[in-house]
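Next up, some structures in structure tokens.
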Structure P
Amino acid sequence: MILVDSTVWIEYFNGVSTPEKDFLDDILGDQLILVGDIILADVLQGFRRDKDVDQAYQASSKFQKVSMMNIDLALKSARYFQILRKRGVTIRKTIDCFIATFYIENDLELLHSDRDFDPFEEHLDLKVVQI
């Protein structure tokens, strides 16, 4: 089971070849892939045309959806943000903090291509898919 970050989905839909996108291509159909609600929102917001949004949503329909946020995770996310800030790291996007918190708390490996997750891996034991 793997949950893929929006950075990799965006590369996938844009046809960009990266190691992470190529890894996703390799596991499609072989592994259970979950799509998080906030990741889905992040990906769909990037499309300019309604047709592209509809096609991307249809493509996501073959994957299991999962809710990534609740009050407990929101509080933990804020705590992780504070821990990192005390270590001199400022997280630029709240959504990245939410996503990293979900992965950490659910003991999942993150497939991403976003350096903003590096502090979570370094300081908070975020597990990352090694390619």
Structure Q
Amino acid sequence: MAKILIVEDDPALQRLYVNTLELGGYTLELARDGKEALEKVSSFQPDLILLDIVMPQMNGIEVLVTLKTNPETQSILIVVFTNAYAGKSIESAKSLGVTDFLVKSDTEPDVLLQRLSEILKEHGLTE
């Protein structure tokens, strides 16, 4: 089954996303900030990263730059999942090659699960 790294600093949202994605049967790992996410990418080797933008220590854009400029991690699928509506953040994320961009407040848990399933299937990572 596909491996997903959830990068989210809000404990309530962490639980919600873990509970939702467990229903899809995915292998999950959790990071609470960008710095921890980069550490976990090496050991966990996710197929997809669900990435918040606004986080302590290292924000999502910094994580994106680090991952997308490294040949070993640039092919990881990244779905930005944030409430940061700032146009500049959205454009920065898109220019770095994110797979998709979803707004938390506009995306119900079942829709999130369905969209990630579609993305993983499109990239041959699930049946």
Can you spot which of P, Q the value 25 was calculated from, given it is relative contact order in percent (Cα under 8 Å, 6 or more apart)? Q
Top of P, Q by Cα Rg over 2.2 N^0.38 Å, largest first: P
Among P, Q, structure where distance in nm of label points 7 Å out along Cα→Cβ at positions 43 and 59 as derived comes to 0.7: P
With percent of Cα pairs over 18 Å apart, for residues 11-74 alone computed for every candidate in P, Q, 36 is reproduced by structure Q
-13000 is what came out when helix-only ellipticity at 222 nm (-39500 (n - 2.57) for each DSSP H run of 4 or more, over all residues; to 500) was calculated for one structure; which of P, Q is it? Q
For structures P, Q, which has the highest computed value of mean count of other Cβ atoms within 10 Å over residues 51-58? Q
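A short reminder: the numbers here are calculations on the coordinates, not readings from a lab. Note that the coordinates shown come from a computational prediction; the quantities given were computed from them, not determined experimentally. Cβ atoms are built from the backbone, for glycine too; each structure is taken alone.
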